[in-house]
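Alright, structures below, take your time with them.
Just so you know, all these numbers are worked out from the coordinates, no wet-lab data involved. Quantities reported herein were computed from a predicted structural model and do not represent experimental measurements. Cβ atoms are built from the backbone, for glycine too; each structure is taken alone.
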Structure 1
Amino acid sequence: MPAEPLDVPRTGPRRQLGLIALTQVLALAVWFSASAVLPLLRTDWGLGTGGGVALTVAVQLGFVAGALTSAVTGLADRVRPERLFAAGALGSAGCTLLVATVADGPLLGGALRFLTGAGLALVYPIGMKLMASWFGARGRGLALGVLVGALTLGSLLPQLFVGLIGERWRAVLGIAAGCGAVAGLLAVALLRAGPHLAVGTPPRASQALDGFRAARPRLVNFAYLGHMWELYALWAWATAWLTASRAEVAPGTSTSTVALLALVAFGLCGAAGCVLAGWLAGRRGRAPVAAVAVGTSGVCCLLSPWAWSWPTAALAVFACVWGAAVIADSAMYSTLLSEVADRRWVGTALTVQTATGFLLTVVTISALPYLAELVTWRWTLVLLAAGPVVSVIALARFRALDPPARQPAPA
């Protein structure tokens, strides 16, 4: 059964938002933990390009499988959300710890990373549900920005561990697993659902393609897919791009420096971009803010071959702008879809949107290392610009079809 309304005087929306964000940051530290140490795994496990790609995309595929399983079985409506969150965080933390302590090659490592992704499917979406249970239409935009900012910071947190402890990959994964375990315990002890907790309508297979039939949901989904084409591939391989750039332009740059640059640019600046975009969306409208963010990110893709050779200080500024822009629009698409989809099947529409988006990330995450072998890392990230182009066009057409989308959303 869904959670009963809690004793409201014991907590409140702001406190719970802070707790949800904190647990998200800690729990999601395991997401890109293997990617952060991939150069070391290549050496220890003898991984080629294909092995490195498989280890990275296994998490994405696990997330899709976990999200679809949760949706089809109705887990989110049968189990108290804080307990489901805790189970996902503890499960993904346990799998990451096993990679650090038991796995000795890509076969077991890949299987454990798949299960890690499945566990994370109970963390991020359930965190969104908990947030929505505390905030009505007013204030939800900013709260959603905070939560996506927490996703951003948590996903890039392993770069901090690499920067602090260097090339001990088992220790990096162990620390990430510890963060996930703490998140699970905090979720059980402190997280609670709010008074707006809703029981969703179970997904219907017959409605799965509705989001691509009607014009407005279809355009929102195309914009989201363009965003996802770029986002996770950039997060997965930004450190490789930065490392290759500095190895050529500034050979004395240490691994720790590159890792910390990636954390600041794509983690801290990304989180700040989410919060700022959430605030602006409440005043300028979601679609216009999303278009500016994804357009800026697309320009960064196109400029990346030239930024490659810039001095480290200039490259850092460029990376910070890119890191803020690439994630700033992320929260807008699910909100827009929930506003224009058939209200009876919003749950189905959001499930399909998430599943197709994460499946698409597998394409670009897999393609970039092979492309780098052909044209070098310097030119590889230009491929990602195709996604923002699609997003900008889709959002422009959406605004033309839906004049109210130009107006500011409720704050």
Structure 2
Amino acid sequence: MGAMLEGVTVLELGQVIAGTFGGTILADMGAEVIKVEPHRGDTARNPNIAPLRGESAIHLFMNRGKRSVVLDLKSDRGLELFYRLVETADVVIDNFRPGVMDRLGIDHDSLKARNPDIITATVTGFGETGPLRDKAAFDLVIQAYSGHMDYTGEPDGPPARVGTPLADLAGGIYACISILGALCGRELHGSGRHADVSMLDSLVSLLAYDGLDYLNSGRVATRQGTAHSHMVPWQAFTTRDGHVVVVARDEKFWRNLCQAIDRRDLIDDPRSRDNAARVANREFVVGELEAVFARMTSAELTELLDGYDIPSSPVNDMAAVLADDHVIARGMVRTYHHPTLGEVRYQPSPMKLSGWQQPDRHAPMLGEDTESVLSERLGLGGDAIAALAAEGVIGVLDPLPDR
């Protein structure tokens, strides 16, 4: 069975994370994603940021499975080549600031004139409309503005950044969802669409039920560390050699926990007999559990809790999770062969569909596919390609490394 998105072509103008992660997922699902890059390349290629043996780990992760074409969109001939590529494509993704696509002449309406079915998606910090549309933004700016940092961290500590670039990744994921929806909509309704994806909108949406609660009750979610405002116990506990999270939200789990630690008295204690009581008496309940758990190692505690079917987990570091037997068994650590680095291990997209296997394709060298894409899609011959390269309209990789 072929890949789900086999036959779908995506032209990716996006850079770094927010503008590339959606394309990464689409490539993992079988779309042909062609990065259209300036001569300097995607900013994610900067080897001084997340350096890994002369490359950037950001590039190696975000651009895997894609092809690279170097094209000068500010030149008339480069722009015409891009228009011709658009005529062969289904989707164009960018994360330029508002107005840039219009100035380059490659906004949705301009591209639609060349390909009425084209789908475009633009990922920006604050969106293409509204009073802050022109405000500069990076992931940290959006995490702060969206309120996520305000209620992340310890209760008596300062606001904290989510470890992963949540705003960038969310923008990429929602761009991917928008594109998939537009592809389905095009099949059903017969026209391409433009998706305006704001990183801020994405994180405001991800405030989820805490946001809805505030809008309807005025209650403000506050920093809880690893704890939960509405459930006890639901947090990380210190052990002799680390930390274990314990989530005994439902009463059956609470009863099991009390039995597991030989504290059956807590089942009927009015301070802990149900979740409402435990929330009201959080300090007492947490203190009783801390006294027990602190005497055990993380492995001992996890084994005990698993034996009673209580949701729990050690707090793994990066090394532990990426070497974990279950993670490996689920195929979440894979390898592709890079032209200069050799084997590169990576985490693939998590989708697993019957009858289909994600490909392991490397992140491309800059301009690695310029010649083949222009030949295959536009029918350009070697002399024409060489002339365009000599004029600086395109960039080619010479010599092309063996794959």
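Could you figure out which one of 1, 2 the value 3.4 for distance in nm of label points 7 Å out along Cα→Cβ at positions 107 and 267 was computed from?
1
If FRET efficiency 1/(1 + (r/R0)^6) of positions 131 and 187 (r between Cβ atoms, R0 = 25 Å, to 0.05) computes to 0.10, which of 1, 2 did it come from?
Computed on structure 2.
Can you tell which of 1, 2 yields 0.95 when FRET efficiency 1/(1 + (r/R0)^6) of positions 283 and 315 (r between Cβ atoms, R0 = 35 Å, to 0.05) is derived from it?
Derived from 2, not from the others.
Determine which structure produced the value 31, 26, 19 for semi-axes √(5λ) of the Cα gyration tensor in Å, calculated from the coordinates; the candidates are 1, 2.
The read-out comes from structure 1.
Assuming 23.2 is mean count of other Cβ atoms within 10 Å over residues 27-34 as calculated from a single structure, say which of 1, 2 it is.
Here the read-out was taken from 2.
Check the numbers for distance in nm of label points 7 Å out along Cα→Cβ at positions 35 and 251 across 1, 2 and tell me which is largest.
Structure 2 comes out on top.
Quick one: relative contact order in percent (Cα under 8 Å, 6 or more apart) came out at 18 when computed from one of 1, 2, so which one is it?
It was calculated from structure 2.
Matching task: 46, 20, 17 is the computed value of Cα extents along the principal axes in Å, for residues 235-298 alone. Pick the structure from 1, 2.
1
For which of the structures 1, 2 does the calculation of mean count of other Cβ atoms within 10 Å over residues 219-226 return 25.2?
Only structure 1 yields this read-out.
For the read-out helix-only ellipticity at 222 nm (-39500 (n - 2.57) for each DSSP H run of 4 or more, over all residues; to 500), a value of -25000 was computed from one structure; give its label from 1, 2.
The structure behind it is 1.
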